[in-house]
Structure P
Amino acid sequence: MTSRTLLHPILDDEALTRRLGDAEARVLVEWLVEQAERLGRDEPPDSAEREVRRLCRRGRAIARFVSLWCHEHAPGAAGQLAASERFVWPLPDAAVEPCELMQAIVSYETDALQAGRQRGRGLNT
């Protein structure tokens with residue numbers, strides 16, 4: 001499967017960047033594109049497509065978390081979302097810039113994905 005085919009679910013999904021500023025939206029989309037390109041190289045087509053769709057769903061939830069925490073100043077709702085989505089990265093302990101928060105989250109997600117690949121399976125969600 002070409003990586004271009006895997007990019008459609010990312011680039012065509014406006015919900016991924018809804019309620020985000022340009023900087024944090026760029027960080028999220030770039031991370032998803034990097035993951036899709038890796039999956040296109042390393043996984044069978046069906047598996048890669050399924051994983052990209054799962055990552056897009058996770059990306060929408062991450063975007064919503066950042067929006068709730070930073071733009072809507074609703075840490076309680078963000079915490080509930082984090083619990084329901086089983087986000088295991090640490091929650092911010094204070095106000096944080098949205099782009100910084102998004103960078104920290106995708107860094108953690110990348111580390112978790114790599115650890116899952118080393119164990120021979122994807123991220124548990």
Structure Q
Amino acid sequence: MAMLSAVFGGLATVLAAMGLYGVMAYVVARRTREIGIRMALGADRGSVVWLVMREVLLLAAIGVGIGLTSAWGLTRLVESQLFEVKPSDPLTLLAATVGIATVAMLAGYVPARRATGIDPTTALRFE
């Protein structure tokens with residue numbers, strides 16, 4: 001049962017990363033003109049990356065908040081399936097939170113990096 005849970009947890013993490021990557025790639029594509037204008041006005045690459053990563057952080061924080069609340073609320077349901085782990089083990093919850101946050105940052109960094117490669121003149125003609 002533990003192995004099956006680990007496999008499904010890993011699959012859920014991969015699906016979450018792919019979903020976040022897709023959403024952020026779409027957001028960057030929709031904001032190409034805005035990012036091009038910002039870069040034409042002198043924004044450096046770091047500020048463009050931060051522009052995109054700020055949204056990733058917000059989405060990840062909302063997801064982690066909902067996930068931790070749900071995990072805390074459902075502890076009694078899964079308590080019988082845990083082996084030598086308390087349902088509200090802070091180390092386990094911290095490890096899961098850090099893991100999901102890291103995956104979210106990596107999934108959001110690729111579109112953020114791609115946003116820095118936008119040529120301002122091309123972006124201004126984009127639409």
Structure R
Amino acid sequence: MQIKEVVKATGLSQDTIRFYEKQGLISKPERQNNGYRHYSHDIVMQLNMIHRAKTLGFSLKEIQELTALLFSKKLTQQVMAEQLLIKRADISQKIQALEVIRQEIDDALAGRCEHRKQLNKNS
């Protein structure tokens with residue numbers, strides 16, 4: 001499969017696919033006689049996995065670690081479950097922090113801002 005077909009199959013840009021290749025996140029595609037890269041079905045699956053991991057909030061560093069385990073055949077369901085639980089806890093912490101920020105904004109909008117007196121002086 002040539003890169004244009006991979007773009008259609010994955011929804012990723014050519015630049016992103018080449019970046020992932022340079023970073024070692026996907027297997028090196030074979031070169032055809034004409035010099036074009038040929039992407040196998042396995043590489044398309046790897047790209048889809050990377051894309052899914054990014055949508056789940058994994059960083060590129062975390063994805064590199066997961067793909068290294070995948071390539072070495074050490075990525076088990078248990079290891080993946082552990083990584084997902086860690087990511088879930090991280091997301092929960094971020095949600096809590098955002099809820100605190102939202103409450104502060106709601107308080108400010110309701111006139112319960114601790115800097116209210118200063119704001120009135122500047123008006």
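Consider the structures P, Q, R: one of them gives 4.9 for distance in nm of label points 7 Å out along Cα→Cβ at positions 8 and 104 as calculated from the coordinates. Say which.
The structure behind it is R.
One of P, Q, R was used to compute volume of the Cα convex hull per residue in Å³, and the result was 168. Which label is that?
Derived from the structure labelled R.
Here relative contact order in percent (Cα under 8 Å, 6 or more apart) was calculated and came to 26; which of the structures P, Q, R was it taken from?
Going through each structure in turn, the value belongs to P.
Tell me which of P, Q, R gives 51, 24, 16 when you compute Cα extents along the principal axes in Å, for residues 32-95 alone.
Considering all the candidates, the number was obtained from R.
FYI, it's all coordinate maths here, none of it is from the lab. Just so you know, these numbers come straight off a predicted model, no measurement behind them. Cβ atoms are built from the backbone, for glycine too; each structure is taken alone.
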